[in-house]
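Structures given as structure tokens follow.
No value in this document is a laboratory result; all are computed from the given coordinates. Computed from a predicted structure; not experimentally measured. Cβ atoms are built from the backbone, for glycine too; each structure is taken alone.
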Structure P
Amino acid sequence: MEHVKEHFAVVGGGLVGSLWALMAARRGHRVDIFERREDPRNGRALGGRSINLALSDRGWRALEKAGMVDRVREIAMPIQGRLMHAVDGTTTFQPYGRADVPGVLGDGQCIYSVSRAGLNRLLVEAAEEHADVSVHFGHKCTDVDLRSRDAVHLTFEAEGKAIEVEADRVFGTDGAFSAVRDRMMRTDRFDFEQRYLAHGYKEIEMKAKADGGFRMREDALHIWPRGNFMLMALPNPNGTFTCTLFAPYEGHAECFENWDSDEAVQGLFERQFPDVLPLLPNLLEDWNDHPTASLVMVRCEPWHRGERVCLMGDAAHAIVPFYGQGMNSGMEDCTVLDDLLDSAPDWGAALSEYTRLRKPDGDAILELALRNYVEMRDLTGDPRFLLQKKIEARLQRLYPDEWLPLYSQVTFSHTRYHEALAAGKAQDAIMQEVMDRPDIAEVWDSDEVAEAAMARLRALQHA
């Protein structure tokens, strides 16, 4: 596409919005970011609704395109695998990938825990440093006029005043309750679906030791699976852990509706999480201070309007956080669109292709995230499931060019999400056949089992 300097309005200054502004400015465009919230650097950041982020290969690739890898490396904690905690205190470690395969930062295959607030601050500050980027906090988008063919007219409310802005292109990166998408919903042939998970979440901080050290293993995602609910914890560079309890709102013996007093909360942790309770002296204080937050899912189509308006990140495809891909998929939106601008003949073609490519992947990662929630809370402590994972890991070691586990396809590759989902379903069908062998516990590491699994995989691929 021929390079012409244009004026972009990015509505939403979160992770995707600030990242896309950087990419757009590096392409030579002038960018204004409009963020509804006040500048978080001017006051105390509100806690309790962040959910630490799991940064993986797709996110790192986008950060590399924006020139941000070195800065983000400073706040990223390598996570080598899951550490499962049983009620009796026994633990089981499940590595994410292969330690002998170089990762994006040279740590082997792993994900990285990053603070949402810390990463957002880095991206916003980098955007502000660019001569062609301006960031406007406290600007609530109240209207997007889509009628003009030559530009997009936006209205913002700031300090009680209406502010009119005109831009050549508008990018809606304003989250699951996007004002830009809301305006697109009032146009012809725009499909929209919103659902809430029946489960919510509550955050609790595990403070560092007096000497600043970690109270638990710092290179693991800690999970306490308890059937229809779970506790998880991710480390932060300052020695703390962000602990998040996911559970039903109501309708179960263990649910937020029933944890309605200090005694009930204390009893919950004594029954279900006795090993972590001594590490959370601030449990009741955080529980009462932090809200119980909901988990919303959004699907829509198309992700663009003509050649001037585009949705990215949660505005287009909000998902639940159980595959660690919400941020990564939003960042991958930026990568895909940036690549298309190099190859498409014009903006109309680029945005149409963007929707065509990304919509099926957005649907797929939502399904993957929902499936992974069931796996994390129900299966990760199950002996049959753990044996299956050992067999899959062995297949990957023996046949690295043919058997790539679903998690690795999603997390450590750039395979499109919908292709990874289809491959994962095929592998799961094969593994169910393998696991149904009456003697599988005795012969799981035999060549016979491995060869039978690979024969089925090859037959499916050539069917």
Structure Q
Amino acid sequence: MSTYTYFDLAGWEFWGSQSRVFPILMTVFRESNRCEFSRMLSERNHLIWGTIEAEEDERENAVVYRCSVSQAIDRLNVMGFTLERAREEYEERRKDLIKDLLEKMEDEGTNTSSEEWDAKRVAALKTMTFDAYKSVLKSTILKVTQHIADSSEETDTLDKYDEFINGDHAGDYHMGFFCSDIRSLLRLACECVPGDADVTQDITDLIHAGYYDKDEEVCKDAIDFLLSDYSENAPYIILTEGITDQMFLQGAMRLLYPHLVDYYTFFDFQGKKSQGGAGPLVNLVKAFAAAGITNRIIVLFDNDTAAFDARKSLKNIHLPKNIVVINYPDRSELCSYPTLGSKGLKDLRNLDINGSAASLELYLGHDCLLTDDGSLCPVKWSGLSGEQGSLTNKAFVQSKFNDKLKNYEDDNTNEKAEYDWSGLRSILELVFKSFN
């Protein structure tokens, strides 16, 4: 046997659904709006359930989400569903439909079987402006909720537009209201009832029927469902240690994986005047986690001592599943790399710099790391322990990489294969797999 739940305004049924709530409409509530109380069956919304006979009346444990219409309006406005947006969407779609129908009638000519129907629809669309729709909707709600007898003028108006709102003209739009999201219609409907009236979603029967557990957070779960869907369709956010890392990775992705560029967005350090480095990046991760940002976030740290030390402060923090923290990967080329000043020695020695000195510059390519005499730019050790290293001649390497980016874009020959992208590919491929 089917079990239904109803979303209503001031007692007027706005939406009914079977077995489950409609997640989008639950966004006007929060779990704090959940009310559990004992009531008689006869106390249910009689506009939906009708009159309960005395012999059928009994007490039940009711579970209802409830807020005031004025609160719903505020929440809808915050979510972007303003009255202005509802008007703009409705009018734009209405005018487009009129244009499409007129073009269809012109192409098909006269004396066609659909001509009369199309002409009636055009006439209805031309008169059913946003303000006219609002007037009819308000009259309809008042007639249902307050049993107001229609005046002759109101009756004529309702009769004139009833077929438009409730008939085939509605198409895929609830009650024939043109919008991209039903919350725009809900926002308009809220204007048609008193602000102190209730907006409710009664889930009593769904709990009794076993579709939800009695302690289940139905509103929160519905919103989480919407957010999870959003995060899967929204671009990934990539956080790096600074503006240089951002620019170089973004440029490499644009050239090497152009078909994936639009799936990722880099945090704008330059526009936000954010401080770079491993420590500030840790603070940024904590801020994103605390803010409850739902996008999937990929945090990229250097593969060096400073990064691993900074990451230690994240160990005792429970990061949400939508945040992944990774370091640049180890590279075989960096297992034996020329270094200076190791343990007080000034001579050049090849050492493994994975995990201690591998900043992004070490991944820009062998061709960018070579000096004019054909040797690799060395890493110089620093710090009391000599365990933190940084690349010498960073500006030289960065300049060569910028030239490589430009030359690669301009190169239409087979010489592109001579460029070394292996280090950047290893990072980007790690990014692409970070949520697999």
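Worth a mention:
- Mean count of other Cβ atoms within 10 Å over residues 30-37 from the coordinates reads 13.1; which among P, Q: Q
- Label whose coordinates, when relative contact order in percent (Cα under 8 Å, 6 or more apart) is calculated, return 18 (choices P, Q): P
- Origin of the derived value 43 (percent of Cα pairs over 32 Å apart; candidates P, Q): P
- Structures P, Q, by distance in nm of label points 7 Å out along Cα→Cβ at positions 86 and 374: label with the highest value: Q
- Computing FRET efficiency 1/(1 + (r/R0)^6) of positions 118 and 326 (r between Cβ atoms, R0 = 35 Å, to 0.05) across structures P, Q gives 1.00 for structure P.
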